[in-house]
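For reference, the structures are reproduced in the following blocks.
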Structure I
Amino acid sequence: MFLVTANKGKQLLCSSYIGRVSPAEMLAGIEDARLLLAELSPGFRSLVDLSRVEAIELECVEPIGQLMDLVDKSGVGQIVRVIPDPTKDIGMNILSVFHYLSRPEFITCNTMTEAGRQLDL
């Protein structure tokens, strides 16, 4: 499953990768993100949660890049990633080089608690 939510008051976009993530789920999530990003102001923050992922299908790489492009063009200022198991990261850092042209601040955390502290939640 891939779930995208937003908190307009905190100017925060949240992307959660849960269980096994398929390309179809990613594409649906991109459409959700498009609507949610319209409510956020440039400089918003993004929380990417990989703490509950089991597997991300290889075919998700392209949609993940599309999502990164969309987030970048919407003016993200900071991206906080929760990646407790580095083997579940399908190359987010490498993809970021090509898709975040605005070069937002990146922070990688091991837990959601640590991410919450970084985001002052």
Structure II
Amino acid sequence: METGIKFKTVDEYIGTFPVATKKIMQQVRKTIIDAAPEAEEVISYNMPAYKQEGMLVFFAAYKEHIGFYPTPGGIEAFKKELSVYNSAKGSVQFPIDTPMPLALITKIVKYRVKENQEKASLKKKK
């Protein structure tokens, strides 16, 4: 990916990658949208991101993996399932040369929607 570009849309971001990577990113994008149909698709930190009652998840493509960023809560809740991947406090790396764990991504996104909705309803009660 060329650096220095400020992306305005997810299509613009995805368009800068090789065909095989684009295909994988479109799968991840569709999976996120299907799991959180009310989420708003935006560019944040110059990568695709999804907002619903706050930020849900981000993703980005790299040479050898797709970075998926479901915040620390999303990583912690699925620590066991994510243990086979390189991960950090708020991120996980899915290797590009293996099938994307779309069912797991769906579960994480749905979890993040619920987590954000719970936080938002607590704020409204105050």
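Assign the value 13.5, calculated as mean count of other Cβ atoms within 10 Å over residues 77-84, to the correct structure from I, II.
II
Of structures I, II, which gives 14.9 when Kirkwood radius over Cα pairs in Å is computed from the coordinates?
So the calculation was done on II.
Comparing distance in nm of label points 7 Å out along Cα→Cβ at positions 85 and 109 across I, II, which is largest?
Working: I: 2.0; II: 1.3.
The maximum falls on structure I.
Tell me which of I, II gives 13.2 when you compute mean count of other Cβ atoms within 10 Å over residues 13-20. Mind dumping the intermediate values first?
Working: I: 19.0; II: 13.2.
Source structure for this number: II.
Match the computed value -10500 of helix-only ellipticity at 222 nm (-39500 (n - 2.57) for each DSSP H run of 4 or more, over all residues; to 500) to one of the structures I, II, and report its label.
Answer by label: I.
The numbers here are math on the coordinates, done by the rules we state, and not lab data. These figures come from a predicted structure and were not determined experimentally. Cβ atoms are built from the backbone, for glycine too; each structure is taken alone.
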